[in-house]
Structure P
Amino acid sequence: MIRTALVLALLGLPAAAQSVREAPGAQLRWLDKMSGETADVDLSRGQSAVWGRLTIQLNACRYPEDNPTGDAYAHLTIRDALNENGTFSGWMVASSPALSALDHARYDVWVLRCLTE
């Protein structure tokens with residue numbers, strides 16, 4: 001009986017889907033773990049930047065339509081000049097950088113926000 005009530009309650013809830021917008025760019029931060037040096041970079045969609053051995057390309061950046069400054073997520077392709085197989089390709093979430101992180105011994109990269117203008 002309790003299980004049936006719970007299922008009916010869950011079915012009655014509106015979908016948790018959130019409308020998102022595509023941004024023209026993103027702001028990223030990277031860290032050289034050896035030297036402690038950090039830098040921020042603004043990339044437009046399709047643009048790439050080189051820092052140390054890494055080449056970082058921004059493929060897309062999306063954000064919740066009702067909250068442009070929150071929960072941005074970006075699709076990045078990151079390559080290390082010493083690794084032919086590629087280093088990272090996927091979505092990174094600004095509010096949860098460890099959820100889908102770059103696994104690299106020397107460098108760290110994360111998304112700060114989408115650029116909405």
Structure Q
Amino acid sequence: MNIDDEPCKISSISTSKPGKHGEAKARIEAVGIFDGSKRSVVYPVRHKVQVPVIDKRQAQIVTIAGSEVQLMDLETYEIFQLPIPDELKDSLTPGEDIKYLVAMDRKKITKV
């Protein structure tokens with residue numbers, strides 16, 4: 001779901017009963033995919049939400065330069081650079097395959 005133009009993963013949804021003159025509301029708790037920050041919104045139950053297309057892809061590590069890694073997509077052979085996440089800094093080696101996400105023209109390394 002998109003909250004403030006940020007793709008998010010929904011962690012919980014709770015609904016309230018409709019009032020005398022109102023309609024039922026849904027409280028949605030979500031976590032940003034790229035920034036990891038928690039967000040919450042309250043919408044009427046009938047409200048439509050935007051859902052981003054999240055593409056999971058594989059790439060091969062070409063080179064590691066400081067805090068960035070150069071990757072080659074294994075499907076399109078496109079070469080691009082991404083920052084190395086803190087939890088993966090010591091575990092990346094050139095020639096290794098990794099998984100990454102693409103959503104709303106943004107990319108993020110997820111698994112080795």
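Of the structures P, Q, report the one carrying the highest value of relative contact order in percent (Cα under 8 Å, 6 or more apart). Walk me through the numbers before you get to the answer.
Values: P: 28; Q: 20.
Comparing P, Q by relative contact order in percent (Cα under 8 Å, 6 or more apart), the maximum is at P.
FRET efficiency 1/(1 + (r/R0)^6) of positions 29 and 93 (r between Cβ atoms, R0 = 30 Å, to 0.05) was computed and gave 1.00; which structure, P, Q, did it come from?
Numbers: P: 1.00; Q: 0.20.
Clearly, the read-out refers to P.
Which structure, out of P, Q, was helix-only ellipticity at 222 nm (-39500 (n - 2.57) for each DSSP H run of 4 or more, over all residues; to 500) derived from, given a value of 0? Mind showing how you got there, number by number?
Details: P: -3000; Q: 0.
Going through each structure in turn, the value belongs to Q.
Name the one structure among P, Q that P(r) over Cα pairs in 10 Å bins from 0, in percent of 13, 35, 25, 15, 9, 3, 0 was derived from.
Values: P: 13, 39, 23, 12, 8, 4, 0; Q: 13, 35, 25, 15, 9, 3, 0.
It was calculated from structure Q.
Ranked by distance in nm of label points 7 Å out along Cα→Cβ at positions 37 and 69, which of P, Q sits at the highest value?
If we compare distance in nm of label points 7 Å out along Cα→Cβ at positions 37 and 69 over P, Q, the biggest value is for P.
When FRET efficiency 1/(1 + (r/R0)^6) of positions 45 and 77 (r between Cβ atoms, R0 = 30 Å, to 0.05) is calculated, the result is 0.10; to which of the structures P, Q does this value belong? Please report the intermediate quantities before stating the final value.
Numbers: P: 1.00; Q: 0.10.
It traces back to Q.
Bear in mind that the values in this text are calculations on the coordinates, not laboratory data. Remember, predicted model here, so these are calculated numbers, not experimental data. Cβ atoms are built from the backbone, for glycine too; each structure is taken alone.
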